[in-house]
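Listed after this line are the structures, all set down as structure tokens.
Just so it is clear, none of the values below were taken in a lab; they were calculated from the coordinates. Model, not experiment: these values are computed from the prediction. Cβ atoms are built from the backbone, for glycine too; each structure is taken alone.
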Structure 1
Amino acid sequence: MPDHDVRMRGFRERTDLESALEVLRSCVGPLEEESVPLLQAMGRTLARDIISTRDVPSFDKSAMDGYALRAAETFGASPTDSIPFRLMGEIFPGDAGDLEGRPGELGAPEAEPGEVGALEVGPGEAVRIMTGGALPGGADAVLMAEYATDDGHVVLAHAPVVPGRNVARAGEDIRKGEKVLERGRVLRPQDLGVLASIGMMEPKVTRRPVVGIISTGSELVEPESPLVGRRGRVVNSNRYLLEGLVTQTGGEALWLGIIPDDREALHTALEAFHGDILLTTGATSVGKEDYLPGLLAELGELLVHGVNIRPASPLAFGRLGKALVVLLPGNPVATMVGFDVFVRPALQLQLGQREERWNRRVRGRLRRKLASALNRTDFARVRLVGNGEVEPLRSGGAGVLTSVTRADGFVIVPRDVEGFEAGTEVEVYLY
């Protein structure tokens with residue numbers, strides 16, 4: 001590990017990517033859990049496995065509009081040789097039916113299938129049933145309405161049906177005691193529906209990490225500042241980039257302001273932080289005013305300074321009390337790469353998720369050569385141009401933020417590879 005007092009002398013060495021990630025993983029763990037109302041659980045991470053306490057559905061029900069009957073009694077039915085059944089009543093969703101039921105006269109809706117008094121289908125009998133209606137006792141199938149006719153008293157079956165056809169059995173979707181969702185899952189809309197169906201209205205989720213964001217640099221101004229456009233002034237785009245990335249990953253972004261290149265001001269800002277992760281941009285390299293690595297070593301612990309990647313090689317990280325501190329380079333593209341490579345996995349670990357830095361990938365062939373240098377992991381921006389071709393972008397450096405908006409993703413060039421020739425099949429990690 002390089003020492004932290006190297007301003008203007010350059011890095012003595014840089015940590016390789018995988019070694020740096022191992023250090024990161026060793027100092028980050030899951031946060032505590034909390035209960036949230038189901039309607040607020042979208043996008044949250046489950047802190048526990050979800051085990052169902054009920055069957056879904058909780059009763060046998062019809063999957064079609066038709067007639068509930070005994071399947072064996074329909075065998076041999078055809079349009080020219082229909083089989084008649086006595087029509088005993090109707091069942092709508094929410095009805096149970098009773099023995100006195102007749103067409104349009106269902107009673108005792110409180111009766112449940114299988115209970116005394118619930119409507120039963122005997123030999124030669126059928127009940128008209130709507131989709132979602134509780135299957136009456138004695139019936140083992142539903143004949144679709146398209147294959148039957150009735151006159152209000154007798155129903156004619158024009159086709160056979162096999163046992164179990166058009167019936168959703170109790171527990172067919174979810175069985176009591178079944179694990180339906182795993183710990184670490186980021187909840188989606190369909191997951192909320194599943195949780196509602198089993199009565200889990202306040203799931204346990206991992207607390208959102210509080211992520212402080214500081215932009216450093218005396219040259220920085222906010223977009224609405226009257227100083228925008230003046231010589232030497234730079235709009236602070238990193239704030240908006242990082243707040244979006246933090247929110248997208250499941251954290252709670254906390255903007256802490258722009259801090260000038262002043263050692264005491266930076267000292268005060270670091271010392272005052274109370275959260276889970278602190279992100280800073282700028283002042284992390286080896287220039288005269290790059291105070292942050294030294295301050296982190298003084299106030300906490302500097303674990304890594306300088307990583308063998310491009311862009312974002314001056315990146316550093318360490319601990320400040322219980323908080324993880326990641327010092328990101330000031331150039332916007334380097335900020336984004338540093339976030340993707342180090343901050344995103346740290347957030348995923350704090351949320352109790354599986355570490356998946358780049359899970360959306362496509363393959364394609366390079367349209368032209370992609371140059372790199374040995375002993376350095378490159379994250380090269382590329383765009384997809386159709387016909388399975390991948391075009392490396394000539395970006396002009398890590399400060400050209402539009403190169404990311406023009407890119408569809410990036411290609412990772414390993415440290416032991418000196419680029420890829422045109423026509424090489426590569427994996428593109430999509431933004």
Structure 2
Amino acid sequence: MIKCVTQRLLNRKTTACYLQFLLVLSFTLAITCRSFGQEEVTPKATFVTRFPFTTLSGGIIIVKALLDEHPDTLNFILDTGSGGISLDSAIVEYLQLAKVPSERILRGIAMMRKIIYVPNRTLRLPKLDVEHLDFHINDYTLLTSVYGVRVDGIIGYSFFSRFIVKVDYDHNILEVYNHGKIKYPKGGLILKPTITGIPVFDATITDGVTVASRFYFDSGAGLCLLMSDNFSNDSSILIKGKKVLFTQAEGIGGKKPMKLTTVKEIKIGPYKFKKVPTHIFVDDYNVTSYPLLGGLIGNDLLRRFNLVINYADKEIHLKPNTHFRESFDYSYTGLGMYDVNGQVIIEDVMEGSPAAKAGLQPGDVLAGINTMLAGNIQNYKNMLQEVGAKLKLLIMRNGELFVINLKVRSFLDKDIQ
């Protein structure tokens with residue numbers, strides 16, 4: 001009797017355990033099936049359009065687009081360093097676009113001001129209309145003068161947040177995809193940046209010491225590395241007593257005096273770059289977000305990779321391209337040149353620089369270099385970046401033409417002060 005009762009109890013326990021096992025198994029299978037179902041229904045990224053772009057000095061990308069129904073083709077800088085999208089103030093006036101003030105603040109290397117918007121506009125790229133965009137207004141006269149190409153606006157986060165964008169620097173081609181699963185090219189590196197408007201990623205800088213920090217991923221900056229003097233001083237990154245030269249850079253808000261030097265190495269994932277040109281400046285408006293960030297890494301370095309920019313998944317894929325092992329620009333003349341109404345004007349000559357020693361002066365008109373006469377500023381800048389080149393500059397001063405000989409020096413040379 002006791003044995004039978006015991007057996008029945010064991011059978012009940014076994015049955016209960018078995019039922020409990022089935023319940024757990026069913027629940028697990030249900031979750032697994034739902035997970036697989038989610039993977040199956042997640043759409044693949046679909047191709048939208050492909051079109052060419054132009055690369056300017058420093059790796060700056062120019063794309064052409066239309067605005068609304070206006071027939072004029074506009075030039076935009078493609079800029080991961082922009083937290084929105086913008087139009088040049090002259091274009092806003094020319095097209096008589098309605099403006100809306102705001103309390104939001106725009107910061108640049110040489111200014112800080114409230115943003116004024118042109119709301120709810122459509123950007124028309126080749127075979128792609130991007131609707132309901134709020135453009136902020138800025139003055140890009142200086143950038144137009146620097147590059148010799150009319151800059152009508154800047155395309156940033158407002159565009160990148162809506163699409164997956166492939167940037168092929170080997171062929172100067174941009175490809176745009178709708179959001180979804182995308183297969184990255186084999187090899188390379190997938191960055192996992194923080195993105196709240198501008199991507200922020202990890203890199204390691206080595207010079208006097210090694211410092212791991214976070215940097216803006218800035219395709220709109222035509223330089224390699226920019227950091228504030230506060231970061232430079234507090235981190236003691238530079239070798240004590242290291243030679244620096246004085247120069248200037250241009251950005252939103254105007255010109256800004258800079259120090260120019262190099263760091264021994266920049267490391268991004270497994271990729272290392274040696275003797276990297278580095279700009280240091282007094283960051284009055286904290287555009288480099290110190291002490292949260294170390295500064296920004298610009299497109300004269302980033303253009304050495306083909307990119308897949310995927311803000312939705314917070315990923316940027318980098319793969320070395322044909323520019324990866326190109327030498328950095330160490331050229332130094334001390335000239336600041338600008339395109340003014342079709343003429344290339346020398347506005348700035350750094351004291352003690354090769355240009356100053358050659359006799360060049362602010363106000364000189366650069367009418368030609370060697371056999372290239374009436375060239376554009378991009379042509380002239382390319383020639384002035386050839387270290388060791390001995391150039392004959394045709395100068396117009398006070399209505400007279402004459403030739404000045406100038407040798408392009410490297411700022412790495414020991415005798416450059």
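Quick notes on this one:
- Answer label among 1, 2 for the case where P(r) over Cα pairs in 10 Å bins from 0, in percent, calculated from the coordinates, equals 4, 19, 26, 23, 12, 4, 3, 3, 2, 1, 1, 0, 0: 2
- For distance in nm of label points 7 Å out along Cα→Cβ at positions 93 and 389 computed as 3.6, the structure of 1, 2 it came from: 2
- Comparison of 1, 2 - label where distance in nm of label points 7 Å out along Cα→Cβ at positions 229 and 269 is highest: 2
- Entry that produces 13.2, 37 once Rg and Dmax of the Cα atoms in Å, for residues 221-284 alone is calculated, selected from 1, 2: 1
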